[in-house]
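Right after this note come the structures.
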Structure P
Amino acid sequence: MGRYEKERNFLKSNFLEFKKIKTDKMKGVPKPPIVKPYHMDATMIDLPQVSEEVVTNSNIYKCMKDRRSTRFYSQDSLSLAELSYLLWATQGITCTNKAGLTLRTVPCSGATHSFETYLFITRVEGLQEGVYRYLPIEHKLLFMFELREMDQRIDDITLEQPFVPNFAKKAAVVFAWSTTPYRSEWKYDISAHKKILIDIGHVCQNLYLASESLGAGACAIGIYDQKLIDEILQLDGEEEFVLYLAAVGKKKN
């Protein structure tokens, strides 16, 4: 029992302990940026305006009922409009309130939104194979770089999957969500980390349901090589690091 105790305590609410702490927000420390900056000369790709026209199944009951972790994909590509919809469904900004907080398609503790969305794209119509980052404020893609031997690199990142080995490299897109913990720590201090894990679950569930509504399938990936994927995405591994992955592709009949 002893070796589980620390991690079990992490799962519990520490609200009374948190009340005793003066957070950086309370101290007047400037709020961290809500998104990661980028070079103005970066290659940007406009995403189609999000439309329900890409949805092939708008029955939310059926989407929830039929949702499964999908590890077998066809060779069909996702359209750029479908990718636009999936990005909007997982991190899309629906409005900004009077306090300047971005309200999105997913719930998030205190609207701290500590996540960045990176994409390993292999089959999306109109896009070259490579690594991209989603910019939610602009609703655009930022092209980062080509990745040689993409399928092998995805294999290396996702290690030995227990049910269907090597499935991730056969997806059209692999989503990789990083967290910048200080966006939440600034407001919630020691309570931030549990909130971050809760919030990333909301994001991935939206990806599952949005994928199902397109006739595509998603599979969350919690087994991955932390050091390798952080290095590939040029993250420092401390102030920003990958937290969760998911593969998406059209379902194989």
Structure Q
Amino acid sequence: MNQRGAQDPRYIRDPNPAEYGEILRRPHLVRRWSAAPELPGALEFGRYAREKGVLVSWAHTDALYEEILEAWNNGYSLATHLYSAMTGVTRRNAFRYAGAVEAAFLIEDMDVEIIADGAHLPGPLLQLVYKIKGAARTALITDAMRAAGMPEGESMLGNIQNGLPVIVEDGVAKLLDRSAFAGSVATADRLVRTMVQVAGVPLVEAVRMITTTPAAILGLAGSKGALAPGYDADLVIFDENIRVRATIVNGELVYENTNI
């Protein structure tokens, strides 16, 4: 609960074999699943989901380095939105312990995601992640909620009828008491701009982090994430300021911005 962020506490629960077993009777419908690995039953869940071919990620966690390492050995291969809602170096009984962030850095083959909207992580942390994990292990994600692309003001996180009210301001969604972010309102082009203009990452590497790398993490290398024969013809064309000019899906033009 300490790392729940804007997750609705009504729906936080320990992994239950009866529940996830029923869902994973149809594993082809689930590409990935996140859990806090220190919860009772989380390691068993990781092994089970991985056996079903589901990508298992850790998220919203109070785990220390040792617990993340154990999770890694039980099927968890991805860090959900690194730095957001997880432990860093922490003290317990006066002693310092490495947290989940340090585990993501130290486990060399661990993939990570970052919300590169310029709000969740400042430039120096974006640079640090890129320097340690590199473009091949770092995926850019929006973590966007329904207010993405909309004007600032009040919105709703989760169910439109009884979700959590949020306020969108300063380019990010927040809980009404401003105690935590409540997802981002970024679109993918903003992530690339932030990595290039704020973090100083080369454009080709920033593009790799939002195309080839996430495709590989999701097991879609060979069909998505690159311009090559046999790949899906899904393209985004942008200008020198990384403003989207056109979007092509399956070889068909679906969007064109003639105003820039």
Structure R
Amino acid sequence: MAITIKKPQEITKLSVANQIVAKTLEYLSTQIHPGLSLKELNAMGESFIHSHGARPAFKGLYGFPAGVCTSVNEVIIHGIPTDYKLQEGDIIGLDIGTEIDGWYGDSAVTLGVGTISKTDEALIACAKDALYFAIDIIEPEMRFKELSYAIEQFILQKGFVPLRGFCGHGIGRKPHEEPELPNYLEGINPKSGPKIKNGMVFCIEPMICHKDGTPKILADKWSVVSKDGLRGSHYEHTVAIIDGRAEILSKA
């Protein structure tokens, strides 16, 4: 399947969906505190999205039961909201999608609950810094595999490893479009595969593990952890390539 080139008016519509995602994440980040349950957090997120005229895009997507992915501690992505109540020192990843007028938005952050360890601070910083590093180096005619390779090297230099088997992706009238954008080089040649071009819109989402990037899916059939059993982190933005540079659509 070809990677679609979005028209300026289509990017504007994508920006509307992504601004709602950004505002929702900004709102939820102010509500995080010990004692808050994941189901309460999800309900707040879904209500906020609806109040802005959008639909929680993840609810029902591939059978996912909620509008907000709530990934706590060892869960890196796709955590299902439960009755678990956040505790001091936890870290939580929030991944949110929206749909409005047939266009999709998608973004994620990882946050600390109260005071967290220096190790967790470094883990979260790696995901966030890898994301902004990737956004800064994007330019037209760069190959997606070159971007994946650069993200992987950044993560490794920080002393962590990328989660394997999951990736960033294109976005538009569907929540997941071409291309797939892993946080590591697939194959041996980064100078191969499709090139980044003006008008492309895609999600970059570094997913960080401590020692082993091999994924393991838990019994709920959604929550993804690392084989090493240690904590993970996740950050994501939707970007559009406009006038030769990546512009963040999912930034409040």
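Where a number appears in this text, it was derived from the coordinates with a stated rule and is not lab data. All values reported here derive from a predicted model rather than from experimental measurement. Cβ atoms are built from the backbone, for glycine too; each structure is taken alone.
Of structures P, Q, R, which gives 24 when relative contact order in percent (Cα under 8 Å, 6 or more apart) is computed from the coordinates?
R
P(r) over Cα pairs in 10 Å bins from 0, in percent, for residues 168-231 alone was computed and gave 20, 33, 31, 14, 2, 0; which structure, P, Q, R, did it come from?
Among P, Q, R, the structure yielding 20, 33, 31, 14, 2, 0 for P(r) over Cα pairs in 10 Å bins from 0, in percent, for residues 168-231 alone is Q.
Compute percent of Cα pairs over 29 Å apart for each of P, Q, R and report the one that scores greatest.
Between P, Q, R, the highest calculated value is found for Q.
Suppose FRET efficiency 1/(1 + (r/R0)^6) of positions 96 and 120 (r between Cβ atoms, R0 = 25 Å, to 0.05) works out to 0.50; of P, Q, R, which structure was it derived from?
Q
Out of P, Q, R, which one gives 36, 59, 5 for P(r) over Cα pairs in 10 Å bins from 0, in percent, for residues 144-183 alone as computed from the coordinates?
Values: P: 25, 47, 22, 6; Q: 36, 59, 5; R: 31, 45, 21, 3.
Going label by label, the one that fits is Q.
When you work out distance in nm of label points 7 Å out along Cα→Cβ at positions 16 and 48 for each of the structures P, Q, R, which one comes out largest?
P
A value of 3.5 was derived for distance in nm of label points 7 Å out along Cα→Cβ at positions 64 and 80; which structure in P, Q, R was it taken from?
Of the structures listed, the value fits P.
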